[in-house]
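What follows is a set of structures for review.
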Structure I
Amino acid sequence: MQTKLSVNLNKVALLRNSRGGRNPSPLVAATACIAAGAPGITLHWREDDRHTRAADVREIASLCQERGVEFNLEGDDRDELIGLAREVAPTQFTLVPVTPGEVTSDHGWDLPREEARVRAAALRVRGPGTRVALFMDPDPARIRLAANTGCDRVEIYTEPYASAFGGDREAEQLARIEAAAEAASAGGLGVNAGHDLDLRNTPPLVRAVPAIRELSIGHALVADALYLGLEECVRRYLDAVAGRDVTAPVTA
């Protein structure tokens, strides 16, 4: 099973919003990513509209359906987002807990404490052609409980591994992801992963955890695209997601 890349375009929307116009366009960026071979596009719509907006979700969901690529919509269980997910029927809806004031997602769901909440959201959003993934810390004990929520996959939070990459704790953090993936697979759940992955730390992760079906990568990919160009950048990330070591741009 080959790991797939889903390009998160939130940072393109964030840059657009900083000037209040229409450029850069997440829709145009999504079109370029698909042209470069990306098999999936991700958007996370937050309540404060800080980056992705509802209109972006509708436009890119339509584009992905037209082009035959997967569309992954991320976010919490608020009614407005669940309603939009039911409207656009994404290939995947990834439930992500949100803490007011957070800069970015920084933790997974707390099971079993939030199990009833997650189960109710999964039941509401699932529909024909839409699977549900659950954003989880790399904690095997909690991930075992995810099988009770009615979700189809987990997305393992990879920031601890990314932060440790190249240091003394890299092997420890990689082992945590391996154990989490094994727990998910044993419970009949598919495995996704994401957060702070880049051209350097992605190939070792994929080689170590072949059970990963999808990696969602956004911030680093959009940042690297400033140096490489978007289509070339996507091509390099496709190689990285296939487990091949690739040349990363010098960023500092």
Structure II
Amino acid sequence: MSNIEFRTGVIRPVECLRKGWDLIKDQYWLFFAITLVGMLIAGIVPLGILLGAMFCGIYYCLFQKMNGQRMTFEGLFKGFDYFVPGLIATLVLIIPAVILGVLAYIPLIMMQLSMMKSKNPNPDEMFAYLGFFAVEMVVLCLVLGTIHAFLFFAYPLIVEYKLSGMEAFKLSAKAVWKNLGGVVGFIALEVVLVIIGYLLCIVGVYLTLPLMFAGALVAYRKVFPPSGANNFNAPPPPSAFHGAGSYNQKI
């Protein structure tokens, strides 16, 4: 991990989304199917146990496309090759979410107990419980949002460099911290896309997911330039790289 270098100050959120679209537009519907099935599989098992594997599978497919290889639907299931490191990286987010979520509901439980004990509960006491709950929810969102941001590069690092979950999280957090403005700007754009998607009868959220994943990988490649040292895949035949160099130069 110590040999993996990264660049700083290179993320331009709008540009990343635009180049992400350029990356997938000729196979958009195939990648749409990959992301849709990946997210559905991730939601089958609770607590995000399959989330890491599916994210890795989605990025595996994007790496195929970015490296000039043929992107295939079957590539999604290559994510299970990274199940353990993907799970560990996901648990970095899930465990704090569960703990903080349980703690956040303590005031509501206390309020319910208070209402059961007394037919005329003190309004000031009820407002105090609700106020404390609101503060805890704000803290929960801030903490989980921060962890999510620090995980931004973790899954591509797992796929490209075969890092463990904790190694990927640590390196991702370090790179995010050095590119904080660009990462926060990109996540803000993702939030805008999600809001627009919900306004389009929720269906739009699924339609924008491929663009968000592709834009995130473009941002990753700007921060972590290609290295001959990674072992993402066995060397493909020379014909597989036809036209690939022009895209990497634009990034």
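Bear in mind that the values in this text are calculations on the coordinates, not laboratory data. Predicted, not measured: the structure shown is a model, and the values here were computed from it. Cβ atoms are built from the backbone, for glycine too; each structure is taken alone.
Quick notes on this one:
- At a computed 1, 6, 12, 15, 18, 16, 11, 6, 5, 4, 3, 2, 1, 1, 0, 0 (P(r) over Cα pairs in 5 Å bins from 0, in percent), which of I, II: II
- Parent structure of the calculated result 20, given that relative contact order in percent (Cα under 8 Å, 6 or more apart) is the read-out and I, II the choices: I
- Comparison of I, II by FRET efficiency 1/(1 + (r/R0)^6) of positions 164 and 196 (r between Cβ atoms, R0 = 35 Å, to 0.05) - largest value held by: I
- For 7.4 (mean projected area of the Cα convex hull in nm², for residues 84-187 alone, calculated) the corresponding structure among I, II: I
- For -23500 (helix-only ellipticity at 222 nm (-39500 (n - 2.57) for each DSSP H run of 4 or more, over all residues; to 500), calculated) the corresponding structure among I, II: II
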